[in-house]
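In what follows, structures are represented as structure tokens.
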Structure 1
Amino acid sequence: MENNGKSMDLKSELIARHKVFQNAALECIESYFQKKCRIVDIWDVCDRLEGNFDHIASIGCSNNTYQAIMTANINQDSLDAFLGQQTSEEEIPDILGEFCNTYCGLLMDEEEIKGMFGVLLQALPLYSTQLSFFPKATGIHGKVYIGEAWMYIGYAVRKNAGMNGLI
């Protein structure tokens with residue numbers, strides 16, 4: 001993969017920036033849901049984001065060179081800790097979709113991410129239940145906890161097809 005004429009190993013670059021992804025998740029959850037949260041395990045790289053949860057929200061982002069997908073997934077038993085007991089089933093897709101939108105926006109405020117991939121413009125969020133199949137693309141993922149409840153967050157990126165091949 002090329003970036004500013006230099007070859008880079010995407011997995012190494014993502015893991016080197018794991019704190020940027022983690023801190024954006026903490027900031028996003030604490031401001032969006034107004035809840036104190038924590039990260040227990042360091043986020044790690046993956047070859048494909050996970051998509052087997054009760055509630056799955058995702059959003060695509062792209063520019064002329066890169067395309068990315070971000071997902072925020074949660075199981076029913078953790079839902080109340082993040083969204084509160086007053087949330088109806090009909091509101092969940094909009095709430096999680098807007099969370100994805102906010103998270104991606106926070107990442108674009110981070111020079112380490114924007115400098116690496118450029119500005120990635122967001123599409124409309126998508127929502128599914130139980131299972132979503134994500135493309136094979138290098139990503140970084142992990143969990144954010146409120147008490148014992150947790151939300152899975154992942155971000156995968158690759159070069160656009162036809163733009164010097166896939167990552």
Structure 2
Amino acid sequence: MEQTDNIMRIFLLTLAVYLAAVAETSLADLIAVGHVVPDLLTTVAMIWLLTASGSRIFLAAGGIGLAGDLIGPGRVGVGLAGLLLIGYAVARLRARFPLENLPARVLTIWAGVTILAVGQAFARWVLGEVAVGLPTAVTRALGVGAYTVGVSLPLLMVIGWIREPYLARQNRLPQF
């Protein structure tokens with residue numbers, strides 16, 4: 001039974017990554033606000049980090065970062081390394097603090113996406129892959145963090161509603 005659950009989780013994660021990659025590549029011009037586009041793959045990674053269980057969940061975030069590197073411009077590895085580090089930090093944070101409520105999850109996603117976007121902007125600026133200056137790249141990265149949180153909020157709410165009966169069953173006192 002547990003193996004079936006793991007296979008189903010991997011299938012759902014793969015499907016979510018695929019759909020996010022398709023949306024990022026085909027709808028980027030439609031959902032852009034100026035030069036700012038939400039990072040849908042990072043949204044999938046952060047939601048996975050906040051809802052999945054296990055000690056190696058950050059490895060899936062690294063895989064999602066690799067997928068983002070493969071569909072995006074620039075060198076491969078910047079997104080992979082960034083999401084591995086952010087994923088490890090979120091996994092450690094979850095081990096110490098309960099991140100089950102919506103405000104904590106929104107704050108975690110905002111911080112993770114913003115740090116990742118600023119780090120990627122800096123790395124791509126150092127590598128000479130961006131045509132704008134560092135202040136402009138960082139400003140756009142801050143916009144990406146805010147926009148991505150706005151996109152992830154409805155997803156987090158739906159996930160919370162879906163998980164509500166499950167959490168209520170777990171918290172129910174045993175009958176005598």
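Comparing 1, 2, where is mean count of other Cβ atoms within 10 Å over residues 25-32 highest?
Comparing 1, 2 by mean count of other Cβ atoms within 10 Å over residues 25-32, the maximum is at 1.
Quick check on the output: 1.1 is distance in nm of label points 7 Å out along Cα→Cβ at positions 41 and 145, derived from one of 1, 2. Which one produced it?
The value was obtained from structure 1.
Of the structures labelled 1, 2, which one yields 2.1 when distance in nm of label points 7 Å out along Cα→Cβ at positions 89 and 105 is computed from its coordinates?
It was calculated from structure 2.
A follow-up question, please. Taking -27000 as the value of helix-only ellipticity at 222 nm (-39500 (n - 2.57) for each DSSP H run of 4 or more, over all residues; to 500) derived from one of the structures shown (1, 2), identify that structure.
Value -27000 for helix-only ellipticity at 222 nm (-39500 (n - 2.57) for each DSSP H run of 4 or more, over all residues; to 500) corresponds to 2 out of 1, 2.
Next up: If relative contact order in percent (Cα under 8 Å, 6 or more apart) computes to 21, which of 1, 2 did it come from?
Answer for the origin of the read-out: 2.
Computing distance in nm of label points 7 Å out along Cα→Cβ at positions 9 and 73 gives 2.7 for which of 1, 2?
The structure behind it is 1.
Suppose you compute Rg and Dmax of the Cα atoms in Å, for residues 33-96 alone for every structure in 1, 2: which one lands on 14.1, 42?
1
A value of 17.0 was derived for Kirkwood radius over Cα pairs in Å; which structure in 1, 2 was it taken from?
Comparing all candidates, it corresponds to 2.
Values quoted throughout were computed directly from the atomic coordinates according to the rules given, and no laboratory measurement underlies them. Being a predicted model, the structure only gives us computed values, none of them experimental. Cβ atoms are built from the backbone, for glycine too; each structure is taken alone.
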